[in-house]
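Please go over the structures that come below.
Each reported figure results from applying straightforward, stated rules to the coordinates on display, with no laboratory input. Just so we're clear, the structure is a prediction, and the values are computed from it rather than from any experiment. Cβ atoms are built from the backbone, for glycine too; each structure is taken alone.
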Structure I
Amino acid sequence: MLDILVVGGGYVGLAAAVAVKQSAPHLKIEILEAAPGHVWEKDERASAIIAAATRMLRVLNVWDEIAPEAQPINRMIVTDSRTSDPVRPVFLTFDGAAEEGLPFAHMIPNVAMVRALRGACERLGIPIRHGLSATGFTTTSTSTTVALSDGTTVETRLLVACDGVRSKLRDMAGIKTVTWDYGQSGIVTTVAHARPHDGVAEEHFLPSGPFAILPLTGNRSSLVWTERTADADRLVASDDLVFEAELQRRFGHKLGEISVVGGRKAFPLGLTLSRAFVAPRLALAGDAAHGIHPISGQGLNLGFKDVAALAETIVEADRLGLDIGALNVLERYQSWRRFDTFRMGVTTDVLNRLFSNDVTPIRVARDFGLGLVERMPGLKSYLIGQAAGISGEDRPKLLAGEAI
């Protein structure tokens with residue numbers, strides 16, 4: 001019998017398995033991943049990783065492998081304008097340092113992050129079973145038996161669902177969600193530009209939604225371009241000339257001539273918040289527990305916060321001789337994470353609704369608010385600390401850079 005079966009071999013599932021196994025090597029852990037073994041190598045996207053998550057990756061002994069491909073975000077600027085406006089006034093700027101010598105975020109290619117975490121799994125002896133999915137499970141007072149897509153079963157003390165925003169395990173457990181669709185899609189692509197970005201990230205609030213330019217190593221940037229779903233589908237399906245022309249209108253000319261150097265895909269945007277994060281012998285983590293708008297760049301970071309809290313809950317319960325799959329043990333993890341997740345979900349929802357429109361009174365009010373924050377350095381420092389995950393007393397140890 002396994003101690004923990006993690007379903008989902010993405011960043012959150014891999015990190016959860018590594019975090020627990022590193023601190024409790026006697027626990028028997030396996031990862032179940034429905035996708036074939038090398039699919040992750042084709043992921044051209046990049047993710048913003050906040051300072052607290054960087055600390056966790058250091059403790060998990062994977063940061064040194066990731067670091068050469070990580071681009072620090074040295075500064076962030078926020079504008080609010082229409083696409084047709086000849087000038088985009090900057091209403092808000094953030095210095096990129098969360099504290100001395102620590103940028104508040106890095107941009108990391110997803111491939112680099114998965115490669116490092118998979119390597120850690122191999123070193124720690126955590127098997128990853130590819131091409132298999134969970135088709136059902138039954139739970140008793142002492143274990144859960146999971147039915148697999150190849151007709152076999154596996155028994156485990158704890159089942160950790162990291163199987164995405166459309167989590168089948170969450171649905172099988174009967175856990176309800178709060179869900180709605182924004183009618184928007186996020187176009188993700190990578191561009192090369194003539195001039196260096198100097199580590200500056202830009203968030204342009206346009207009437208159709210935010211347009212984020214996020215620096216990568218070299219003269220490259222990752223884009224998260226929000227449009228109404230019908231427009232996004234049309235743009236992704238258009239030829240290169242049309243796509244790059246529309247892109248340049250939004251990107252501007254500050255970094256010189258640009259060219260698309262990666263694929264382009266559109267992902268539908270919505271809000272999904274699980275009403276519960278746990279059930280008997282089941283814990284949800286990452287997108288299985290919450291899916292939010294990318295306006296704040298916090299989606300994956302919420303998942304890493306889940307990892308830190310869940311790993312600490314499991315390891316400390318095991319050290320005390322408690323049953324790691326018992327509901328009263330898992331409820332500590334839920335109480336640790338549910339409020340923070342709900343707060344971030346509400347925040348991103350309000351921000352998206354506030355900035356994804358062209359209503360003049362609302363535009364005037366929000367620009368006044370941005371300008372007010374710009375003139376309050378104390379508030380800006382607080383917001384940076386919150387965004388970087390380094391503020392607050394009740395942080396899991398991994399997010400503070402400490403071993404469990």
Structure II
Amino acid sequence: MHHPSTSGPVPPSPPETPPAQLDAPAMPAAKGLPRYVVAATLARTADGGAVLAIVLLVTTSGAPGWLAGLLGAAITAPHLLGPFIARRLDTAKDGRTVIVGACLLHGTTLAAAVLLYPLTSPIVPGLLLIASGVVGPLLTGGISSRLPAIAGPGRLNQRRAQGWDVATYGIAGTIGPSIVAAVSVSASPSVAGLVLAASTFVAAAFVRLLPYAPPPAHPAEVPSPGRTLGMMAASGPLRRTLYLTMVVALSVAALPIAAVASTDRLHIDSAAVGLLTAAYGLGGLAGSAGAMVRPFTADADRLMSRLAVAVAGALIGTVLASTFTLALATYAVAGVLNSYFFAATLAARSEYAPRHARGQVFVWIGALKITAGSAGTTLAGALVTGAAQLPLALAATLIAVAVAASSIDRRLERTPATT
């Protein structure tokens with residue numbers, strides 16, 4: 001179900017698809033969704049695990065920590081440049097070709113950086129990692145932009161497929177670092193990096209096997225990256241999707257930092273911190289499973305605000321948890337609710353983005369979400385020295401402010417239509 005994005009008042013939601021149509025299996029989804037899940041999981045595993053592989057490669061070589069941080073940033077910071085190449089997703093005759101090229105480039109440059117690091121100046125692998133980072137958003141938001149054409153008609157089909165998409169992020173975020181850690185111990189960080197590079201090559205093959213979808217518009221009708229961002233700012237639902245996504249990403253990024261700082265308060269040792277982050281990850285996987293089995297069918301715009309409030313409540317729960325058992329429970333609940341929120345943002349991108357700029361909308365929001373998450377980790381690290389729970393309390397407050405802003409934004413948007 002598609003809701004065109006326009007500036008001005010939010011258009012009324014179209015009538016729900018009849019139950020018979022909602023429940024009918026979609027042939028493209030039946031064939032394409034399993035391939036999509038494999039492709040997305042493999043590509044995102046490489047994208048998510050690459051930073052750890054590079055950091056381990058540098059530190060185990062005896063190089064200083066600042067170089068490890070610099071090369072790690074070389075593959076993450078360029079994600080913000082992704083939207084400026086994402087226009088090709090909307091102009092190409094076959095968007096699969098663009099994503100296949102991104103997977104191959106990411107894998108090739110990552111492998112080359114790993115192999116050349118011991119042999120050349122760090123500048124060379126640094127430049128190669130920048131190239132990997134630039135195409136990284138095409139492995140995340142870019143692949144997600146293919147999902148609406150695969151999932152089939154009907155809101156329920158789309159929402160269920162978006163639950164699968166959230167699961168690929170959760171699985172990749174869990175197994176990516178795990179693979180890197182295991183292979184680094186059993187072999188070396190270099191081999192771990194090469195394994196990640198190989199996974200992008202396999203992902204490229206599965207992307208190529210996805211069902212073909214025709215280009216959404218003539219290339220001349222596809223806006224530039226700047227115009228796309230302006231269009232998102234002018235469209236109420238997309239504007240709210242953007243800032244709620246960024247605020248929640250910035251806020252939940254404080255959870256791992258707060259977990260590390262909570263050892264004294266919860267009377268646990270540092271080894272137990274991993275259980276808190278694991279509870280959050282498992283909660284995320286449970287939330288994505290819930291979004292698959294029983295998808296929400298409410299309007300995505302309002303749903304995002306409600307779920308953002310729920311995430312803020314979960315963060316407050318982690319602040320108030322006075323025992324390790326309660327902390328485990330609240331971290332798990334935060335993971336569940338964040339996955340539901342993420343699924344709602346994917347639905348909003350899908351339903352409110354105009355067809356001729358859908359790929360760019362997905363990549364813009366994905367890239368800015370990653371940037372916000374990195375900023376959240378940095379801010380939490382700076383604030384946690386004062387009080388262990390301060391970052392989470394401030395994060396929950398920030399989400400509450402953003403939700404209040406979205407409510408006012410929505411009300412002001414409706415006012416012209418009723419006068």
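Largest in percent of Cα pairs over 26 Å apart, for residues 193-344 alone among the labelled structures I, II is structure II.
When helix-only ellipticity at 222 nm (-39500 (n - 2.57) for each DSSP H run of 4 or more, over all residues; to 500) is calculated, the result is -11500; to which of the structures I, II does this value belong? Only structure I yields this read-out. When FRET efficiency 1/(1 + (r/R0)^6) of positions 105 and 169 (r between Cβ atoms, R0 = 35 Å, to 0.05) is calculated for each of structures I, II, structure II gives the greatest result. Across the set I, II, relative contact order in percent (Cα under 8 Å, 6 or more apart) reaches its highest value in structure II.
Largest in FRET efficiency 1/(1 + (r/R0)^6) of positions 73 and 209 (r between Cβ atoms, R0 = 30 Å, to 0.05) among the labelled structures I, II is structure I.
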